[in-house]
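In the part that follows, the structures are each spelled out as structure tokens.
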Structure I
Amino acid sequence: MEEVVRARGHENVSARHASTLELTSDDYLTPAGDCILAVEADRTPADFDPGFVAACRDADATITLTLDAGDQTELVTGRGHPDLAFENARSLVCRTSEYVDDRTVMVGTDKAAADLDRAFVDALAEEAELTGILRVE
């Protein structure tokens, strides 16, 4: 099962956060938002299919996020968690930790914003279009 989110980079993308990465439906980004990779996301966790959400609530589920921006691609892998709510209508967050809130879509990820290739981050800072594909197995 998969969910697709489209967004765009922003001049303030720095991707320096060490434990999270985020896509937001907001149309702005301040320099303080160092985990945010893209703005104007066309979908948020509240929009995701109930079957996808149920699959992500399995603690044994593997969740991947493929991020494409320009000619750059990043792959982030994490796990599901029984407490994932998928209720937030503003942003989605991937976390290296086990912390869960209504924005969290996966935990235990192998990458946070700071771990992404700088060429990928540069493309987002130049406002590249971003496609994020979330898959759960």
Structure II
Amino acid sequence: MNESMITLQGWLGSDVVVREVGEATVAKLRVACTPRRYQKKSDQWVDGDTQWFTVSAWRTLGEHCAASLRRGDPVVVHGRLNAQVWTNSAGMEVTSFEVDAVFVGHDLNRGTSEFTRVSRPAEAVAATEEVAA
């Protein structure tokens, strides 16, 4: 496996946007990550430059993100990092980063959350058991 995995801790910059791609659901999230550093010289905490990441969450994960997350929520995202190089309207080459999420959750350092388990339909459970047998 030669994929670059990354874990982000940040804040949702907008509400989750869901769309259909073929027969799959994909949710897009914008996550802002702002590093904080303590400067001993000035005896204060200083914010660094905010970095923005676009996150894609596919299928059930995307549906759960749309149902659970709102703009401004603190989140933790883990997934595959993809760099994309493209040319903007001014003719300049730009690199943007997108994360294909493996898991997404609220950052519980910043508050509390309540988990609701989603039960699977009986047909899906039966199909899974058939495949396992």
Structure III
Amino acid sequence: MFPHGAYIVSPVTAVLDFEQSTREVKVQQTDKETGEFIWSMDVLDADPEAPKKSKTVSIKFLAKVQPVPPANDSASPFTPVEFDGLTALAYIDDNGNRPRIAWSYRADSMHAPGKAAAKSATSSEGRAA
């Protein structure tokens, strides 16, 4: 998916359930099948030929607790990251002037490039996304 690498550009945040949330009380979205919380993080696709609209993508995780991204051991201000169990789901985005094909990404876990994935809070116990 990211042959030139991916770099974290946002913290991991809870995905809010806008139907259940109120102005005073925020409710985190849960997966309908597993009941696990949904978390999101933005990453930069380092592919120099990636279209501008595809440069930054959101990756979602299902986990009981907030996933912890790998530490930044590079000289770059951006943390390199790799994903395990990354899946892409195409859907029709009709929010603009004309409908277009868009993608939703989900991963089972994340880790630093070249390091083995440790079973952690970002893992969904071997369940495929």
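Compare Rg/Rh (Cα atoms, Kirkwood Rh) across structures I, II, III and report the one with the greatest value.
II
For which of the structures I, II, III does the calculation of distance in nm of label points 7 Å out along Cα→Cβ at positions 23 and 55 return 2.8?
On the way: I: 1.6; II: 2.8; III: 3.6.
Label of the source structure: II.
Every read-out reported here was derived from the displayed coordinates using simple, explicitly stated rules and does not represent laboratory data. All of these numbers come straight from a predicted model, not from anything done at the bench. Cβ atoms are built from the backbone, for glycine too; each structure is taken alone.
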